Structure I
Amino acid sequence: MKTILVTGSSGQLGQCFQKQSKQFPNFQFLNCSSKELDITSKKAVQQFFSDQKIDYCINTAAYTNVEQAEKEEEKAFLVNAEGAKNIAEVCKEHNSVLFHFSTDYVFNGKSRTPYLEADEVNPINIYGASKLKGEEEIQSVSKQYFILRTSWLYSEFGHNFFRTILRKAEENAELNITTSQIGTPTNANDLADYVLKIIQSESKSFGLYHFSNEGEATWYDFAEEILKYSGKMGQVTLNKTGFFKTLAKRPEYSVLSKEKITTRFEPVQDWKESLHRLIDTMN
């Protein structure tokens, strides 16, 4: 039986892995929150690995507050870069395969066609820069890794746009949602399921991949679809707005090309279909 360590298991993506793990009874999962295993302490990571035989490490531990990262650059780099390096080094020592997650924010958003893995990176905010540094640290240390860049993650867990829109609908709020950014909403459950299927296949096609749902949308499109499909459209006043002032700059266009990953593994679902499926399971 393969043993899989999931770091950061109390976060949004970590909780999705816990949910999806029920579909994979042949794996043994060790779920560790960031409090239970601090990836910024290499000593703690080494100790954990020395106590267990870990075949795969799924690193969902991350600093993900894009706005706050502008004020806490050192903390963002400590978790997203130094933490990633610690995990990669210990995985190499123990011959464990590492799965790590990065972001569409490694790009500057000037493209108008979906970004390929080989396209030039040029992050325009601290969060994106810290995640890019994490990618580079892993690639400099290890060969047995899968780095998956993803975008606009949402689920029924944690703090995310999807849950915020549903909460605002219950509050009969007025919402001003930007139309100035284009990307792809991605159901974090789909990402977790996809990774576990890669592990199940015992693939050795290591490397950097892009994963999101298919299609593209603005944040306004995403909000509108959430409200329409959940039957809550009449509960809010939904307004389009241009540039929404934020501390951190956002790429205007950050759609990721899935050609590499879907050619190597299997297709991914359209973002609207995946959103509808999640809403259906919650009702």
Structure II
Amino acid sequence: MDKNGTAAFKQLVESAPILFYVADKNLKFTYINPFFSEIHHISKQQAVGLHISEVIGIDGFNGNLKNYNKVLTGEIVKFNTAFVKLDGNPHYCYAIYEPLIEKGEIVGFTGVVIDTTAEHELDQLSKTDLLTQLSNRREFEYDMVNILEGDITLNYGMLILDVDFFKKINDQLGHDMGDNALIKLSKLLESIIEFPSKVFRIGGEEFAIILYDLKGEDELRRRADYIRRKVASSIIIEGKNITVSIGGILFKAGDDRSLILKKADVALYTSKKNGRNQVYISNSRLTTNSAD
């Protein structure tokens, strides 16, 4: 590379919003660029000579150790990664490691790391209900696609919940109180649903819960009724008895998505028609016939 090319490369490395660094074969920094300094809150003078783990944290280091080992054997490595920085903030990035060779010997490697934290946060925001911080309808649809293309041996349950007489709450107490009730209900639902099962807000006062690996329809009914009773016995609004109507259906991967949703909605309607604060579980086997 001629002098002009070297100067241009140096300007790019020093000014671009990309983390660039050089580490030796002992995984100690020999160079970091200004953006690396900014992201990790450490100066070049402080970082040079430190082990990578001392700068990015032991969790980030251990997560990338296999990639450090690969590049030091001469392999070019490209990957997505995420870790929590020493300041406690999450960091998401796309990294490219290339071996640094001098006189035919690998003496270290260069790392180019593109910060994708902002893109990740935007993606998460697009999947999150702003009021309740639950997953939203978009994430619900995404999860359903993955489930229906997944393990056909598992039973899944879908529950659709609707807050009974929610319009009266808004009309009598105001929308702020109604919003607060939705937030409290969301936290309650999350507290009683264990991973990987998941709660979604899919409409104004309507929620969905996807339950994983159920033994059958009886278990779905028991868990739905437990949720119903838990809500009814909890204080969502002081002095008000808040209840939910629940409709549900058991399904498997490979079942028809539109029919699952249709039968769950019909089940919810039935629970309301039966007097609200009720659970109704639709027939578990899906067919092309109309829902019950």
> From which structure (I, II) was relative contact order in percent (Cα under 8 Å, 6 or more apart) calculated, if the value obtained is 13?
Replying inline: II
> A value of -11000 was computed for helix-only ellipticity at 222 nm (-39500 (n - 2.57) for each DSSP H run of 4 or more, over all residues; to 500); which of I, II is the source structure?
Replying inline: I
> Thinking of I, II, which structure, once mean count of other Cβ atoms within 10 Å over residues 203-210 is computed, gives back 15.6?
Replying inline: I
>> When mean count of other Cβ atoms within 10 Å over residues 19-26 is compared over structures I, II, which one is greatest?
In response: II
> Thinking only about mean count of other Cβ atoms within 10 Å over residues 75-82, which of I, II has the largest value?
Replying inline: I
>> Given a value of 53, 23, 16 for semi-axes √(5λ) of the Cα gyration tensor in Å, calculated from one of I, II, which structure does it belong to?
In response: II
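Read-outs throughout are calculated quantities, based only on the coordinates presented, and are distinct from any laboratory measurement. Worth saying up front: this structure is predicted, and the values here are computed from it rather than measured. Cβ atoms are built from the backbone, for glycine too; each structure is taken alone.
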